[in-house]
Structure I
Amino acid sequence: MDFISQQALFFLFCFALSWFVLFSTRRSRRKFSPGPPRLPIIGNIHLVGKKPHQSFADLSKTYGPIMSLKLGSLNVAVITSPEGAAEVLRTHDQFLSGRSFPNTVRSINHHEVSIVWLHPSSSRWRMLRKLSATHLFSQHRIEATKALRMKKVQELLSFMTESSAREEAVDISRAVFTTALNIISNILFSVDHSSYNSKRSNGFQDAVTGVMEAMGNPDLANFFPLLRFLDLQGNRKKMMVCSERLFRVFRGFLDARIAEKSLHNNPTDVSNNNFVDTLIDLSQGDKAELNTNDIEHLLYDLFVAGTDTNSGTVEWAMAELLRNPETMTKAQAEIYLVIGQKGIVEESDISKMPYLQAVVKETLRLHPPAPLLLPRNTEIDMEILGFLVPKDTQVLVNVWGIGRDPSVWENPTQFEPERFFGKEIDLKGRDYELTPFGAGRRICPGMS
């Protein structure tokens, strides 16, 4: 009996071993994507540089549209072609929707509650996405807040006109940031957060900029997790300090709104409700779907994504127009032709300004707000552009590199809005040569 049992175990072992060898052989025959030689321990960290998107674009000229890197303990695949972007953002979207969490994001536990970092399969992510789509980005809500946006833009124009009359220089970035900040704060809280001559908006912008810098800076803790507690580059501390400044602002808004709602004490009157009122309602009662921490982190996402990216894009657009006076003249001529004597550009006029739309697209082609989008993680072994990308690999789509690829764009470094004439290329994640806001389930909620 013992002999029979031993034989059975032996055959079972041989069967398992044969399957392991067969699987390993098949896997080894699949090609891994090329990449630069690696140094011991650090891998390719020395090649990243201060501007990773530029370094990766340069390396892709040698190693191709999909490139493997080893950054410490982290396996990375960098995509630098529209075809590769389509596979990542559309074809394999189901298995590439997870995120790897940077050390800075972990430092404030943002990955546990944020719509940006939660996995799309989670019920909380679906709830937050639906909430945003229904109460912020639906056609009804966009139309309802149209007058508010027009009012804030008019205030910006008045400020610039007055500054010009006084022969004072205008910091375009801060002025547009204040406008975006007040639009968002009015949509969310029904109040202005700042004015153009106030230091409050400067402090808020500095905090948002600090958050973006902390998240964007290369961080050794992301490559060597054992070093997280040391915070060698100070990114973790900077993230926590700047984030706490933002959270204090949100708590002040929330406390004031809760106090105001308690004074009115009329829960059936929702005519004057803003987005935060909806969030507060969802956080109360025995079956509350949110708590105060959830609301603060959602506001954090909305303010960070909606202020710095807007001001940065407008600043780049103005810089490019100043560098290309002929292009500016064409844009001005189109605006004058459309608005005539009324002197004010309304949102309904934008559809009649194809050249201005092309200027925006060209700005986002050369200066995308997130040059590498946000990192995705492979949840299984998969093939991208015919190469094996193993499970637990961080995948980066270099939209900055794609936007400057001479095989995709003619004269890629030149600012030429005319290149979009006669082409049905939009920004909604359907054209993978131009995806500054991502695509698929992870596309920016404001674009979906």
Structure II
Amino acid sequence: MIGNETSIKFAGKFIIVGFGCVGQGLLPVLLRHFDILPTQIKIITADESGRAEADHYQVPFSVCPLTFSNYREILGSALNQGDFLLNLAINVSSTALMELCHERHVLYLDACIEPWAGGYTDTSLSPSDRSNYALREEMLALRQKLGKGATAIPSHGANPGLVSHWVKQALLNLAKDIGLDSEIPQTREAWAQLAYKLNISVIQCAERDTQISDPPKQLDEFINTWSVDGFAGEGSQPAELGWGSHEKYFPIDGKHHNFGGDAAIYLERPGVSTRVRAWTPREGAYQGFLITHGESISIADYLTIKEQDRLCYRPTVYYAYHPCDGAVLSVHEFSGKNLTLQTTQRLLMDDIVDGIDELGVSLMGHSRNVYWYGSVLSIEEARKLAPYNNATSLQVVAGVLSGIVWAIENPDAGIIEPDEMPFERVLEVATPYLGKVVGEYGDWTPIMDRGVLFEEDMDSTDPWQFKNFRVT
């Protein structure tokens, strides 16, 4: 376990690409837990955001936006064997940096598989080709091409990232609580069999952020508790979800991809215009945005059971996101302007006055109905645990930190997804920064208390059908 003392030696350099809210939140935690000098860290970022913090810690800071044309020249002179590249930027290709790190035998981690600038909204590409499914397939193709090498972990923040490890812990907790005798699975196939035996129909990454700011959102302003550009970008992508084997009603606007493993589908509409019903223990029932996320695809794929080419089992998996109320208003305004970003953007940090981020995974369809497992972190707790953070950023920082530690301890794993990593060590490192980590059962279903004022098209014989979750 990582305590508050400096405990991990690292002889190389940390090259941090991008220094937004996650990079700024990570820096003091990195210096707390690693026996390194500030000069062993170098920040390369696209703008001046965070320079004062870097100066405070005496960490070298340079403004140099990375592009397809210059990234090899800029990073090539900075990277040496044994270093660690942290890609915490938007608009910087994950696969390009992973390939460069493989060539230099440099460790790598990012919090999301990113394309180059414009990749999320490039209208010359089909919706399928600008999806997270396509970005993941590009990463998997690179892994096949490169083979073994230095460890590179894509998508290891909170979600995607920690949620994949929470799913495993939640499956074990549920198995124990219902009396199913189960050893800790050691293979992908064994984890899928456990989910199947437990009758998991749906896995929601369910998040309710209640942090509020003073001043509140202003007209023509997009506010959020993490990257505004990042949220707007992924919210403009097609809504995506892992498509379960129990589903009987294919969405009228749904599409299969014509390449790859076919674990997920997409809807012909952006995530910020797609809402689903969801549940967390403290909020209760809510409606969230179906925002595309890598874990929706990778978890569904990881828990798939096939016999030859016949699909036998897969849960439906997706992200049901209710951001802070100010961000909901921002999305409403953003959508009203046909996904044209507001003139002003504000990352909420010191101006947050109250609230929590309740982030976890909801396992649904089993004999206990719904089981939610995850982090409940308040703004007050986050500020006590680590400076330069809010509740949302610290949950991501916890995922990044735990991924860094695992990569250093396992430096030759090649490209590896969060779902493929052993979960115990990751959660051991991350949990001290997550506030209250809880597991709670609920009797909620997506058809509860509906059809009273108006008739609704629902399947009352199987509440776990996606058509029952979707808000139309």
Structure III
Amino acid sequence: MLPLFFHHLFQSAKTESDLAAFERLNALSPRISTIEESVPHPEEKTIICRESIVNRQERVVGHEFMLKKNITERVHTGHAMRRLYDQALLSQLLNLPLLQLLGHRFAVVHFEASHILETQFANLHGQHCVFVLRFGDEPVTDAICQHVIAWRKMGFMFGILAHECMNLNMDALMVDIDLLVLDLNEAWVFSPDIVAKVMAHTHWPLLACHIDSYEAFDCVWESTLYAERVMFFQGPFITARDAWGVNPIAALRGQVQCLLDLIEQEANTLVLLEALKADPVLLYKLLRMAKSQISDEIGSAEQALLLIGRGALHRWLLFMLHSQSDAVGCDLLPRQAALRRGRFMQNLAEHQLDNTQCQHIFLTGVLSQMEEVLQQPLIELLKALNTPNSINAALLNRSGPYFAYLQLASAAESQQFHTVSLLCKALDLSPHTVKNCQHEASVWAEQIQARN
């Protein structure tokens, strides 16, 4: 049975009833998204901030309190550093009236479980606050269980991290847990044992945190593992208030699984790149993910993979694998056409340009067909990427060094032989070379589609 308080938050959120309290909360603990542009409060010097938590109706129903980023980035995973972080966070919560300024919303605070044994913990009591206990690899002690029971009688609420629910003696704490947190930075949340444990306890409201991309959001909104059990959402993607209604075309699940297998088998980079290029939707999503993490221009799958790293790619692929979204039954012909054009243009360029430029031209060809694949205007698709100006010029302005190759490929595909002849002369290519390049690209794309 869902706790009444969380049931209310899941259903709706009231308008802010106490504007003075809300302004005070903003001064003492600015939201992460507004820290950089906010003006410091003249009387308050605080090192704490908060991140919004929303429900399925996209309404802010809570906040996680944490130390500001410039402090958090210095904290490593070592036990001693984490304890120092926790002590600083608890000190801020004790000295500032944050938990009394929440109104109808709830707060989430993460810290090491042993802190509830300290006498000062009693002074933290605030309305609608959930203390998420972090155990690491440690077992749940009888002392912690007894303190949780005692504090809950006084109105405290507690949560645990999903990937720690298999810790030794955790069963003794299960009935006293009010919230379960799915940390998407932890691959363990996809473990069958963890999933089975979570799904067996239907009374737990689930909060998914560290949602940093649409793929991360999609895998918990309608998950193959957790169905629609997740009620609350938190992370950079949520803070950015990106549109939830957008349901982008899914990547091919079989290709996603193939890539996961290759990473786990430690396949070489060239093999990974070929697998990434086998689905243009997957390639586009990789480039979009790269932009969200890196400010550099990215003009190829190889560059994106090297910048992101295999670990981040593996995590991102897990999100897509466990999303309900799937490309089963979709028309694969537009994807094949995009790959064929990219390969065709790359083949043409290999006679004259270096490898980096050839990779750029392959991407230019693929992206030129993505309007039909993703059912969105090309200009909007490119806004989500950080492609080089030479690629953007060819696609949007019909200019630049790559446009002639795009024009030649398009003319050859539509059998505009006079235009092909003129462009062959301009690029110093023979019609025979163009024909061979087009044939090889068609065979390559058909082989990929047969595997998909």
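Suppose helix-only ellipticity at 222 nm (-39500 (n - 2.57) for each DSSP H run of 4 or more, over all residues; to 500) works out to -9000; of I, II, III, which structure was it derived from? Can you show the working numbers first?
Values: I: -17000; II: -9000; III: -14000.
Only one of I, II, III returns -9000 for helix-only ellipticity at 222 nm (-39500 (n - 2.57) for each DSSP H run of 4 or more, over all residues; to 500), namely II.
Quick check: 29.5 is what I get for mean projected area of the Cα convex hull in nm², calculated from one of I, II, III. Which structure matches? The structure behind it is I.
We did not get these values from a lab; they are worked out from the coordinates using the rules stated. Because the structure is a prediction, the values reported are computed rather than measured.
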